[in-house]
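Please go over the structures that come below.
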Structure 1
Amino acid sequence: MKKIIRMCMLTLLSLITIHGVANAGGIQGRAARRGEVIENVLIYAYKDFGTGLKEGWVNVSEPTKVDGTYKLELPAGKYYLVARGAKSGGVELAEGDYYCYYSGAPVDVADDTFKNVGFNIIKVPKTLEDKKDKRSGVYGNITFEDKMLEKVYLFVYKSAENDFKGPPDYYFAAAKGKYKMRLPLGEYYLLARKRKKGGMFGPMEREDYFNYFYGNPVKVEKGVFKGGDIECITRLDMLEKAIDGASPRGITAQLTDSAGKPLKDLYLLVYTDPKMTGRPEYVSSRSDEDGKIFVELNRPGKYFLIARARLGGPAFEGEYYTKYSKNESSVTLSIKSMYKEVDFQVTKFKPVEIK
């Protein structure tokens, strides 16, 4: 009898976990296009980009409601998110279908809370015909709300392994929004980015322009320029925030100089390895007018921080660049205490003189 009861309890617990009754977490929000809510859009969650997001999703939401809202339960972890409203009912997109790749991906989901994630929807543009040529590559237009987007970059990646962070394999500066770019034969991922504050690199911030080409990966073949128009969206204000009333999780750093003056427009790089080399686990947006930065973290552990004025490459003389050195040079988050505030004094980098 005890064995039967134990088996029943295990079955009940497994059902609760599967259906998300206990420790439910995930994402929720709204889909809209140019300020108008969109219904009947599905939100797909993926663990990686392996097939250009055309298959391999972990879970998919119910269609967005008449007010554009949705809710999607997910186990704890990092996810890439795509909104689709295909008239065919599948994932293959055609002209006029609704689409959005979430610019804040990957999103870090915790077990027991929901994040608000908004989708800024576009309509898939008309397919461009491939052009025969002696050379091979890609061509097209980059737009925003039906107008050519000037001074925008086309980033081309050969692999999705690094989440399209950091330098691309190839890039094209589209001064007037048009691009035509020679590429070796192979498959590529195309992304368009334009940062309001300028520059090629860094996290996408509020009101920056961005999109991941809906037809990725693009196969470049011999003697053909593959066509692809990319309509950009702007990153929304309400992104990746926990639901109202939920406690924040992560680190808020107050960045100041040696005189206590707040430092604006610095980045916070977060590592789990005390060596703090290579690619960081997280990169913040820039610090605000008060020198504050918040980085959301959903996993307990020790985190090692670097504050600096730019991204990529070694520090150079005169750049604001400092490793956090208090409390054993790390900030510890635990299950009981998943939020910390730290004061972080940042100085200008001076190279070590070799005598």
Structure 2
Amino acid sequence: MPTTSPLHRDEIPPVAPRPAPELEARKAAILNAVVAEYIETAQPVGSTHVIGTPGVDVSSATVRSEMASLERDGFLVQPHTSAGRIPTDKGYRFFVDHLAGPGRLSGDQRHEVRQFFAHVHGEVEELLAHTSGLLTRLTDCATVVVGPRHESQVVRSAQLVGLAPAVVLVLVVSSDGAVEKRTVELDRPVSDDALAVASERLAHHLVGRTLGDPGEVAPTGDECVDRLMTTAMGVVGQLGNGGEAEQVFVGGSSRVASAFGAVDTVRSVLAILEQQLVVVELIEEILDRGLSVAIGTEHGFEPLASCALVVSPVTAAGEVAGTIGVLGPTRMNYPLALAAVQVVGEQLGERLARSAGSTRPRGGR
């Protein structure tokens, strides 16, 4: 995973999204109609496209007057004097805050999600990578799937396997279903009895602890067993502190190019998506602020000021097991993105929970 410097906020300050102010019913209906139409067409919206929508049973002149009022209040902006209007970040925020709830995936989309999780196979990394692709297909946006921090994983089982008189395999199964295995060459042969005792002792000590905090094992007085335990615990310490951060999978970067007209914007967004640590930190900050949707300048990161992010934690067996997110232009289809993130996040969490007892090896390192 590429590394980068920490995320800096000295370009623009993050804007805390305030609760969308209440509007009278007609203005709210007109604003929602403008946002929905602009999301659909990406073209400035005139009064003729709003007349007849739910809650807008008034004349074209009245609609134009209300749209002008919404512009003065900062919900809409008119890019050209002869054009219609487009939503501002404030307008999108009102739209999102007044959604009745996440949208609903189509029947075909729900079927695709069910089929995906019923048939996807492989290790945890493959599951997360393929999930990113699924989200991209559902939303037509760039997507991010973040796995759990390795050191936070609880040890489900651990054992030592003799491969040769002086070669031992250390196996550790963590709560995300991953199996870590490390081959260790010892300085002298060990007996099967000592190996069996050390393996049982290792399992008894580690199960239920996290990889990042494996604790210490008291010596037994048996030099061979204690030497094995010291070696095994050293391996476990490397697993928890070896610099493995979250597993991050970014999909659909190419979809970004078609979502923005300005080449500089496309280049900037693509560059950020390549910096996975920056994306992870940004998502974590959004969630830490209690948001599920960050629009435009709300996230405070200037290179993505023309983007919106829809994010959600993934929970497996009551524990946070990662995060999924959708990144697109501020005119993204918010109901669809929220629905996709919710449904896929729930299914992914259930799959990760089922995988927690898996013993399929990830392969040695």
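Of the structures labelled 1, 2, which one yields 13 when relative contact order in percent (Cα under 8 Å, 6 or more apart) is computed from its coordinates? That value comes from structure 1.
One of 1, 2 was used to calculate Cα extents along the principal axes in Å, giving 79, 62, 37; which?
1
Looking across 1, 2, the calculation of helix-only ellipticity at 222 nm (-39500 (n - 2.57) for each DSSP H run of 4 or more, over all residues; to 500) that yields -1500 traces back to 1.
Can you rank 1, 2 by distance in nm of label points 7 Å out along Cα→Cβ at positions 51 and 107 and just name the one with the largest value?
Structure 2 comes out on top.
Assuming 4.3 is distance in nm of label points 7 Å out along Cα→Cβ at positions 75 and 291 as calculated from a single structure, say which of 1, 2 it is. Value 4.3 for distance in nm of label points 7 Å out along Cα→Cβ at positions 75 and 291 corresponds to 1 out of 1, 2.
Upon calculation of FRET efficiency 1/(1 + (r/R0)^6) of positions 139 and 203 (r between Cβ atoms, R0 = 41 Å, to 0.05) from the atomic coordinates, which of the structures 1, 2 produces 0.45? Attributed to the structure labelled 2. Distance in nm of label points 7 Å out along Cα→Cβ at positions 91 and 163 was computed and gave 2.0; which structure, 1, 2, did it come from? Here the read-out was taken from 1. Source structure of the calculated read-out (Rg and Dmax of the Cα atoms in Å, for residues 115-234 alone, 18.7, 62) within 1, 2: 2.
A short reminder: the numbers here are calculations on the coordinates, not readings from a lab. Since the model is a prediction, treat every value here as computed from it, not as a measurement. Cβ atoms are built from the backbone, for glycine too; each structure is taken alone.
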